[in-house]
Structure 1
Amino acid sequence: MLKVGLTGGIASGKTYVVSLLREFGCDVLDADATAHRVMEPGQPAYAEIVAHFGAQIVDEAGRIDRGRLGAIVFADPRERAVLNGIVHPRVYEAQAKWLADLEAQKPQAIAVIDAALMIETGSWRRFDRIVVVHCEPEIQLARLMARNGLSREAAEARIAAQMSTIEKLRFADYTIDTSVGFDDTRRQVESLFAQLREVADLPPAPPPQN
């Protein structure tokens, strides 16, 4: 099984790239979705997070409000480190189980894990190949402002809180630039998928059916 780590900055276009890889035949696990699950009520991370950050981050339904929590951790690196220290080990365990189960069921799979912080946490080392998704800084900023309803200042702070794209690209085996738009990105991902199949020693994918 070929293990592929996919990463990139916030609002860089990872979600679209991941959707294409899934469409083309990769097995995909979204680390953000995994983080959501480990923070659900009843899960081990939930109690630790609420104990540290307080009831102010809990909504009326008893769930952690990620917007309220985000406002705290993106404003304070120390609080962000606390949150990461609680969540990341649980996410890592869930990913390791998913990879092991998938390899047992589909030994020829191309397994893709999408995780924004895999380089920062060092978990990139367990993958056979690393893909970094990126775009022009102003495009990234505009996307984040529109997507999250943030001011320019707040969006810039969130981007600045992450490792720079330039630094991430140093770890890349492959890169996808989403700056131009959906069609161009799709062409890049098609090429990437073909290259991953070669590395995984799989036959070329059949042409799409009309």
Structure 2
Amino acid sequence: MKEHLRKDTGSRRILHPPPDKIRQRLYPVVLDLFSRRDFHQVNLRDISHQTGISTGTIYKYFPSKEDLLFTILDEKMSELPALFAAEVRGLDDTAEIFRKIIWVSMDFYERNPAVAITAFITVPTRTWMQEHSYRREDVKTILLELVEHGRARGDIDASVTPRIIETMYYMFCYRHIHTWYYHGMKWKLTDRIEEIFDLLWKAVRP
């Protein structure tokens, strides 16, 4: 399976890339606020107050609250392809590659809970759907390569399309994170993968 890392994920258009010192002060606070409150309960004044960065400075780089949030999510979630590549290197069995992709995803969200909660629970999905970054072309390409690899090896039923695998991946992510959050995040996201994955894989193997 080819190692794929897409550098341009189609993030929202920002006015100017913020310097690292602004990003380091701004991004963690934004994710923390949106992971603890509903989307409409957070405004740029709150963010300014928490970070000590004036609203004027924030507007210098981001035209709106949505631009700020979606840019941060896109940057954070763009880390996933490199993590996938590192973990699946040397693997050939398609089921194990797909299992590892899901495990890496859950491990990433476990280490970045504010990203998980914001992306899968807080974010206004209808608005985010209009953005190129929502489609995560980088992840889509990796899953396409997974299907091609699986078909070539005979590990995946010939009728299984990349769209089906993509649907399974996001269905797992959404439901797994929602259940984890609903129950107070009392267990690790990586703890309950096997029982669900085995059922999913039965649906696509020959």
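Just so it is clear, none of the values below were taken in a lab; they were calculated from the coordinates. In this text, all values refer to a predicted model and were calculated from it rather than measured experimentally.
Using helix-only ellipticity at 222 nm (-39500 (n - 2.57) for each DSSP H run of 4 or more, over all residues; to 500) as the calculated read-out, with -16500 as its value, let me know the right label among 1, 2.
Values: 1: -16500; 2: -19000.
Of the options listed, only 1 reproduces it.
Of the structures labelled 1, 2, which one yields 35 when relative contact order in percent (Cα under 8 Å, 6 or more apart) is computed from its coordinates? It would help to have the intermediate numbers written out before the result.
Numbers: 1: 35; 2: 28.
This figure was derived from 1.
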